[in-house]
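Dropping the structures in below, format is structure tokens.
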Structure P
Amino acid sequence: MSLRSLFLPHSALLLLVAFMPVQAWSSEKVYGPFQKLLSEYVIEQTLPDNGLVTAFDYAEALVDDSTERLLTEQRKVLANFDPGKLEGRAESVAFWINAYNFFMVDQILTERPGDTLVSSVWDYGGRINPFVDSVFQREKFNVGGRYLSLDGIEKGILLGKEYQTKGWKDARVHFAVNCASTGCPPLRDRIYTEANLDALLTENTRRALNTQRHLHVESGQMLVTELFKWYEDDFIESSGSVRAFIQKWAEPERRKQIDATSGMKFSEYEWLLNRPEHFPELQ
């Protein structure tokens, strides 16, 4: 503000302030530290049929002196961010997908029993140790002073009643949030933004369905990821049935294979940590 403005009448000052440019938020600004981690440590591999397999190189991240600083910076940004600033579907859905994916990566990198990376997210509790909350249930992730669980972000917000009422609920989210396991849909080397949200949701769903882990046609049947069993209601709500959802988002060649099938089974989900060495496709 100039020296001259100090002598303006109070009403004129208020008018001047009202027309000053407001520092707008954006996904790129909020998730800058996370984007640096993704750019550096996510490995993406395109398969011959345009499927996509990705891994996060946790071991390399841990020997990088900048990793702890980036994690700390990102946690602080989210702890101080007001979700009430989010406007509209694209901003909101992109924000919470990024939050889920960041907190999962942060969890793996920072909670290492015996200073060792877990072999699976279930090592934290849940299936193997039912007396300890699973990583998905722990309300430890701070957004705007509110502590949320990963399930709270995915099921309570992204796929919850409020977004359903607003028409923002999108079953493709199941192919965007990443549970740090080899059976998960790909974690991308870029954040979700209000500009790329729909394109990236479609791409991730389609390319995941081009992998054997998520969809395999065998003996006249579809063998599909257990995501379609656990969240069947979301896919039915979205498209009428699991088969209809797959047909809608799969690539044309994949649809032809699906049309020739008469039944559907679920493949066993792979829970190994999504490290590069756990993917045969990356060896």
Structure Q
Amino acid sequence: MKGNIPVIPTPFVDGKIDYEDFERLILHTGDYVEGYVIGGSTGEAPALSAEERIEIAAFFANRLPGKQIVIGLGHTNLAEASRIGRAAVDMGIRSALVPSPYYFPNSLGMVKAYVAKLAANTGMDIVFYDNPVTTGTTFATEQLIELAQAVPAIRAIKMTDHNMEKIRGLKRETPLAVFAGDDIVCYRAIEAGVDGSMIIAPLIYPQAFKEGWDLYLAGKREESFAVFARTVLPFVHMFGPGDEIPTTKALFRQLGLFKSAETRLPLLPADAARTRETLLGYEYGLAAALP
């Protein structure tokens, strides 16, 4: 697993998932990414029913059989997470993005037991989601290594923690793939040695993001950074952090990719001021990306 596998927002119209909007987003981005993360936190998974998460998995599995599809299995209910994962496996999806269970104060032992059981119940390859802010759980590099050793199904880490030394340590000491997990520090994560990204930016400037990534892989570091500095970085400065889901949906509505900027409670849609700020960042980057 490697490359850019962006996290997908879930489009809603009048409270229902809009699969036409998913299709438009795929057509806009599919040539420039290696796959998609569906039903993750950006996809508002905590506000989706298990049936809805399974339906989304079926759509992407049928629509994109050659892409790397990673399904989010974040949950506080192991049986429900396992049911969603097994359904995804039946559709041909083999990889799951799994954070520490939220709400409960986690210990390393608790997370080991939970992730191991989920892996055993589903047979999936696990991308462990290291996200201290939303899970309230912070792991040191050594603890992540211990977790991966205890749960061999863990094949990759999505790193949202801004401690870049964790990325360097994991790449130095393990065979795990490591993915950038936060747009606002994406280039620092690239410099630290990630194998790809699971963020939103590749959806925003698909061609420019791929160009910058390919230049970096080719050893053209300064040319790569120039692409990111002109396009992606001004946008993510206005875009995050904290309200990436409603601002992304507001932007997609403005671009005609989504019919609606609708979110599900408890999330609220972006207000007019935040939408203007997001559009300012986007338009600046877009102008810089044009030949």
Structure R
Amino acid sequence: MATLLSAAQPQALWRDYLELTKPKVVVLMLITSLVGMFLATRAGVAWQVLLFGNLGIAFCAGAAAAVNHVVDRRIDAVMARTHKRPLAEGRVSPVAALGFAAVLACAGLLMLLAFTNPLTAWLTLASLLGYAVLYTGFLKRATPQNIVIGGLAGAAPPLLGWVAVTGHISAEPLLLVLIIFAWTPPHFWALAIHRKAEYAKADIPMLPVTHGEHYTKVHILLYTFVLLAVSLMPYVIHMSGLLYLGCALVLGGRFLQWAWVLYRDSRPHAAINTFKYSIWYLFLLFIALLADHYLLLNL
């Protein structure tokens, strides 16, 4: 009998709980959080803030991702990209996943309260709720503009990193948030085009499903132009120098090229390749911001 029950319900492993946190997404978020921290000061970042601030942000992001797994478990089960996720295959129960999310969220918020400041903790909680409740629980199924509206929660990490160091909000971190906010639609809609049939099967109103691929490609191109303009603002407000400006123009120009290729459908697999480039774009853009910042310090 025990053997039959074990076969019917596979035992969860630590890797399943790690997968619930969407570690690859969290790593990219932590890179932007780290950049926010180091851009916020011309002195060093205290090691307690650096370690426990980022760990707290990571725990809260992982908690939001785990809630996303719970809410989307039926959708995940019918999509090729997600059908092997722990909840979709029954390796982790919804109750266990929610308990795991609660522990992560509480631990993360306590770290932020203890080692950074209350404003960072409150902003992180707002970001967690924005993604887990507003986007995952409502917007994702309510409107094809889901990723535009809900993208603000995912754009918060550089602001969280900045506030963890300074204790206050200013224009510079809000500009970093705006860059990620403008980046999110072309990034995610490229993936949505690639996975259009799966989103349609799961009855999720993503833009390519509700308005068609051509309409989506036009909007990807338009948002990429907006992103290029927004990405130049750190130089305009003297937050960064010529090194960053050059990198932003090169990286943004390449993104525009991919958006144009996707719009014209002039290369095979253009949608997924645009999506993959968008990840490298954001990573390299924020690294350029950091490199430029410390170059200016040494001049």
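Which structure, out of P, Q, R, was Kirkwood radius over Cα pairs in Å, for residues 155-202 alone derived from, given a value of 11.7?
P
Among the shown structures P, Q, R, from which was the value -23500 of helix-only ellipticity at 222 nm (-39500 (n - 2.57) for each DSSP H run of 4 or more, over all residues; to 500) calculated?
R
Since every read-out is calculated from the coordinates, none of them should be taken as a lab result. These numbers were taken from a predicted model, which means no experiment stands behind them.
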